[in-house]
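I've put the structures underneath this note.
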Structure P
């Protein structure tokens, strides 16, 4: 039996609506359990490959764990438990955060914004001085 595919297991649980914190915790515990089983097999005198194979056999199928987790509604994230509330909260949150996005982008790119601001200022200064020179050239004969 090959080693369990935790990436597939993770995506299967997330698609089922299980909260990411529960998925991370479950995968961490399953990985630790698999490591303990491998260590026990190695301690009993098995080779590395045989220990991995026997540990995966003892651990069983991850599909059974996924089915058991899907059956527990308390493990689902709040958006799956309360979909009508999520339909209201998500757009309102995005709308509330919309004015904050330029500020965050400005803080993240402060040096580039400072350069652009300086260039705009000096460009406006050169343009204004040229207009002033033209105005003075026209006004003063």
Structure Q
């Protein structure tokens, strides 16, 4: 039997050319997409299925509040709000270097800045990113 090792240190996340560093201890990233198909069941039990062409995704990136990536993301977000014509739409990629897992989008933007709590110890900052069309390959190590 082949033993495989999970190593979160092999994650690479790039948003607008910025390589993220200083991930939270609890979570690195979460990606949520819509269902690929929707279905409706008639009163007689017949099922109709519809393909959903919506490939948008919501990405949450959890960084420590001490991460220098927060400043870079803040610059992206502020620049997007101040610029005209979608200047804040950038590329996004998340890859596991130990395998073939890859999530990528050519049209991503920061949709929500983190909520902030000032506490006794360092906390995390969770950035919300939207992808207009996310391509994905889910693979193992």
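Just so it is clear, none of the values below were taken in a lab; they were calculated from the coordinates. Nothing here was measured: the structure is a model prediction, and the numbers come from that model. Cβ atoms are built from the backbone, for glycine too; each structure is taken alone.
Looking just at distance in nm of label points 7 Å out along Cα→Cβ at positions 73 and 97, which of the labels P, Q belongs to the structure with the highest value?
Working: P: 2.8; Q: 2.1.
The maximum falls on structure P.
Supply the structure label, taken from P, Q, corresponding to distance in nm of label points 7 Å out along Cα→Cβ at positions 105 and 121 with the calculated value 2.2.
Going label by label, the one that fits is P.
One of P, Q was used to calculate FRET efficiency 1/(1 + (r/R0)^6) of positions 113 and 129 (r between Cβ atoms, R0 = 30 Å, to 0.05), giving 1.00; which? All intermediate terms of the calculation are to be shown ahead of the outcome.
On the way: P: 0.75; Q: 1.00.
Matching structure: Q.
So log10 I(q)/I(0) by the Debye sum over Cα atoms at q = 0.21 Å⁻¹, for residues 9-64 alone, computed for just one structure, reads -0.76; which one of P, Q is that? Numbers along the way, then the final one.
On the way: P: -0.76; Q: -0.85.
Here the read-out was taken from P.
Out of P, Q, choose the structure whose coordinates give helix-only ellipticity at 222 nm (-39500 (n - 2.57) for each DSSP H run of 4 or more, over all residues; to 500) equal to -3000 when calculated.
Details: P: -26000; Q: -3000.
Considering all the candidates, the number was obtained from Q.
Between P, Q, which one scores greatest on distance in nm of label points 7 Å out along Cα→Cβ at positions 25 and 41? Before the final figure, lay out each step's value.
Working: P: 2.8; Q: 4.6.
Structure Q comes out on top.
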Check your understanding: volume of the Cα convex hull per residue in Å³ computed as 194: which structure among P, Q?
Key -> P
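For the read-out distance in nm of label points 7 Å out along Cα→Cβ at positions 33 and 49, a value of 1.6 was computed from one structure; give its label from P, Q.
Values: P: 2.7; Q: 1.6.
Considering all the candidates, the number was obtained from Q.
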